[in-house]
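Trainee: Presented below are the structures under discussion, each in the form of structure tokens.
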Structure P
């Protein structure tokens, strides 16, 4: 699997991830993408997971389930920014099964810059924008 994504994360499928239908529960897919987002936040903060008063928050998400995942397996989650707006980041996450050698789910998420002290949205901090434009170029705007 070729990969030029902003974030890549490989995780094992756990036995406890499965539900009564004997496949990974749909909520686990969202947790996998959440783990990739945490890695993205660290990358855009140069390895740190410390924010000042402006923090990224999840504003919206969706997930298209394509193929069931079962134990045992390894999944590779990639996360990319597909659009950068003044106050929002649109991301696309893809989950790939190593056992089945295919994409099993695609998730879209919208992140916002949020002022935690004043409880309101803010423009994206320049450091976040720079992290993405350094990786992708200026094509995101």
Structure Q
């Protein structure tokens, strides 16, 4: 299981790094740049809000972790993943190429596999997680 978790993290880093490098770190269109910076700020807020004791790159809850169900986690259970997806999709949209689209799809699949595993582990770790699932969206409000 730990190998699979590490594989997902490495895959996430590789695909998102590829998109950041190929995208030039910031997009050329002003409106897309504002959206991209907003997604980075939202993701940073989610990291800050979850606190150092809960944050984990691998999809494994920390033993002394605390379930966060408010702030950026009130409606979306995985706001950091959403932030990364928005930021990376903007690179694809700004200067389209099939390579970037393929990398984005690989990143999307990786994050979905990662969050599905994380959800199973969080259900086992936190008694209140099932209720939280019923009151929030996994990744995209009103869609998923």
Structure R
């Protein structure tokens, strides 16, 4: 199973416990194949590089660069040929959809209740919560 994890879940999975962390840990354990793109990696580095995350990362002995390198090593990094204009309120979310299409993802996991989750799916790729993704991963074993 191949999953694109939206940046908001990746950030949550890195800085706190809970379902996003469980999802990231499942990816690290090889329970599914993570898929991302250069644009999504850059967005992750931008977000976790913000000052508000500095103390949490330092406590965990992590740096934004190390997190980005770890994800790059774990994930299939795709290069979408185009980025559809689908999410009118947040064009950054279009890159999540583009990565999912380019990577032939089975799922998109997101915590974005405003823009991505309400779509439900994109071109046959379900857009679901971390909890739902974990349930599907467990079911696939």
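Trainee: Have a look at P, Q, R and say which one yields 29, 16, 13 for semi-axes √(5λ) of the Cα gyration tensor in Å, as calculated.
Mentor: Values: P: 29, 16, 13; Q: 27, 17, 13; R: 22, 18, 14.
The value was obtained from structure P.
Trainee: Tell me which structure, out of P, Q, R, gives -15000 once helix-only ellipticity at 222 nm (-39500 (n - 2.57) for each DSSP H run of 4 or more, over all residues; to 500) is calculated.
Mentor: Working: P: -7000; Q: -22000; R: -15000.
So the calculation was done on R.
Trainee: Figure out for me which of the structures P, Q, R the number 27 belongs to, where relative contact order in percent (Cα under 8 Å, 6 or more apart) was derived from the coordinates.
Mentor: Values: P: 27; Q: 34; R: 30.
The read-out was computed on structure P.
Trainee: Say we calculate distance in nm of label points 7 Å out along Cα→Cβ at positions 7 and 79 for every structure; which of P, Q, R gives the highest result? Spell out each step's value before the answer.
Mentor: Details: P: 0.1; Q: 3.2; R: 2.1.
Ranking P, Q, R on distance in nm of label points 7 Å out along Cα→Cβ at positions 7 and 79, first place is Q.
Trainee: Please compute FRET efficiency 1/(1 + (r/R0)^6) of positions 15 and 87 (r between Cβ atoms, R0 = 25 Å, to 0.05) for structures P, Q, R and give me the label with the greatest value. Intermediate results must be reported in sequence, preceding the final value.
Mentor: Working: P: 0.05; Q: 1.00; R: 0.55.
For this comparison of FRET efficiency 1/(1 + (r/R0)^6) of positions 15 and 87 (r between Cβ atoms, R0 = 25 Å, to 0.05), the top structure is Q.
Where a number appears in this text, it was derived from the coordinates with a stated rule and is not lab data. Everything numeric in this text was worked out from a predicted model, so none of it was measured. Cβ atoms are built from the backbone, for glycine too; each structure is taken alone.
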